[in-house]
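Take a look at these structures.
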Structure 1
Amino acid sequence: MKRESRTVLLFVPADRPDFFDKALSSGADSLIFDLEDAVAGKMKEKSRKTIAEYFKGKKANHPEIAVRINPLSTPWGHEDLKVVLSSSFVTTILVPKAEPGVIREIEELLGSAPVNIICLIETARGLQLAYETALASEKIGALMLGAEDLALEMNLKRTAGGDEIAYARQVVSLAAYAAGVQPVDTPYLQVSDLEGLRLDTGNALNAGFTAKAAISPRQVPVIREAFKPGQDDLDQALKIVQAAEEAEKSGKGVIALDGYMIDEPVLSRARQILRMWKEAGGSGDS
């Protein structure tokens, strides 16, 4: 499962069943039920049961359902995996503090189970090993940047502008593209600051990310809209693709538009823009 077409992945606290219905109807492409940071130790066992109970009888047309497990080094990680393996609704796990050794251990425990992996890159060592981690298992479909834990480890002050994580974004995005998996950006934690979220998503887009995590249903439509190409880009992409189609119909080997030659990289980029528009909820035309 490479370069999935997710745009928004919504974190859901696994100990808050009162949030589940709203999350399910949020429009997010993936729901990540969080058994790690969002759940206190004494509530983890109950939260596992709560998730399983909630999805009993649910129809299969819900979004991708993922679980963020606890590290295997904790008392809870192996029990979290048992829930994943015994479940008919969880298709993906989010692995915290991901490194090649961690992923290989996870893969061994998963065996032949049809479970996809998203690697959370949130430590300095993990950042240095991001490419190797992305190649550690065929089950890996995405790398996600976890900026908060990384900033804590590196004593970075998190800011709305995100300058302090610009390099980390580039590393994770580059590693994901090199490995052929999807780059997913870190959540924006200021839930009420929707304008800041738009700017932050723009920074992620400029770094090559094709999806972003959210922590509130309010953030879902903002992220989705921010990932849509701008109208000018969309109009130009449509013109390029139409010019290519007309050239092909007339048997011309050369594509020209407004006095410029259109080569294959330009045409491929135009098609990519149209694809991004559709995946972000656009209709495919302007």
Structure 2
Amino acid sequence: MNILSMKPKTFSLRYQPGFTIIALACFFMLYAPIVTLVIYSFNAGKYISIWEGFSLQWYVSAWNNEIVQDATIRSLVLALQASLYSTVLATMAALGTTRIRPFRGLTAIYAMINQPLMVPEIVTAVALLILFAMIKVATGVQGLFYLVAAHTAFCIPFAYLPIRARLEGMDLTLETAAADLYATPWMTFRRVTLPLMWPGIIAGAMLAFVISLDDIVITEFVKSAGQETLPTYMLGQLRRIITPEINAISTVLLAISLLVVSFFFVVSHKRD
């Protein structure tokens, strides 16, 4: 047998001993609690962990709860505004950090943009609480825009990462060709760059929307009286009395997240 003709076997993690068992165990630990939550949201009883029959009463109860209605509307409005503003700012930041020549200090700019990802969220929440308290004392102005500003600042790095990744993966020859054909920088951006980076923008916007909709730490510190969001309402209910209504609300939030992710995959597939 010719030793030189023998080809080394390609390494594959799938065929390593114990891979299947470990993978199944990971999936079970990830999704078993979620499946349990969804099942018990249809529980007819008033206990969250004792099954007493199938019923939709807790979905009806949550739907008819005026506090839940107000908190849901406020959460959606807050998440939409924070997603819009953070995506616009993240797009400008991604363009500013990928469409220039590398220079000393660019890494520091990356670190500053991604700072909310590296610093514990409780630190960001306390810092925003102090800053907004100073502004409120100095101006006497109250309103929901403090929460919008806090969520926008926190969501910028989540929107920035997919947009930057999309820009870095784009072929620059198309932009160069547009410039060679005497296209202005604005025309090149509008006709070439923007259509190509849309999947990244959509991904960043959806990620920022989900992060804002789910946030509870920053919201709990920054919100004023009468600015209850759905996550903070659920936290307050868990401190008082726990009913399957919380399971129903959590299941609806899960469904919204799945719809957002599915919509992103469909849109990105069509764009590609």
Subject >> Per distance in nm of label points 7 Å out along Cα→Cβ at positions 18 and 82, the highest-valued of structures 1, 2 >> reply: 2
**OP:** Figure out for me which of the structures 1, 2 the number 10.2 belongs to, where mean count of other Cβ atoms within 10 Å over residues 138-145 was derived from the coordinates.
**Re:** 2
Original post:
If distance in nm of label points 7 Å out along Cα→Cβ at positions 50 and 178 is computed to be 6.5, which of 1, 2 is the source?
Top reply: 2
**OP:** Compare relative contact order in percent (Cα under 8 Å, 6 or more apart) across structures 1, 2 and report the one with the greatest value.
**Re:** 2
Original post:
Which structure, out of 1, 2, was FRET efficiency 1/(1 + (r/R0)^6) of positions 74 and 250 (r between Cβ atoms, R0 = 25 Å, to 0.05) derived from, given a value of 0.00?
Top reply: 1
Subject >> Which of 1, 2 yields 4.8 [distance in nm of label points 7 Å out along Cα→Cβ at positions 66 and 98, calculated] >> reply: 2
Original post:
From which structure (1, 2) was helix-only ellipticity at 222 nm (-39500 (n - 2.57) for each DSSP H run of 4 or more, over all residues; to 500) calculated, if the value obtained is -24000?
Top reply: 2
**OP:** Compute distance in nm of label points 7 Å out along Cα→Cβ at positions 34 and 210 for each of 1, 2 and report the one that scores greatest.
**Re:** 1
Original post:
For which of the structures 1, 2 does the calculation of log10 I(q)/I(0) by the Debye sum over Cα atoms at q = 0.08, 0.10 Å⁻¹ return -0.37, -0.56?
Top reply: 1
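Bear in mind these aren't lab numbers, they're just calculated from the coordinates by the rules spelled out. Every value quoted in this text rests on a predicted model; they were computed, and no experiment measured them. Cβ atoms are built from the backbone, for glycine too; each structure is taken alone.
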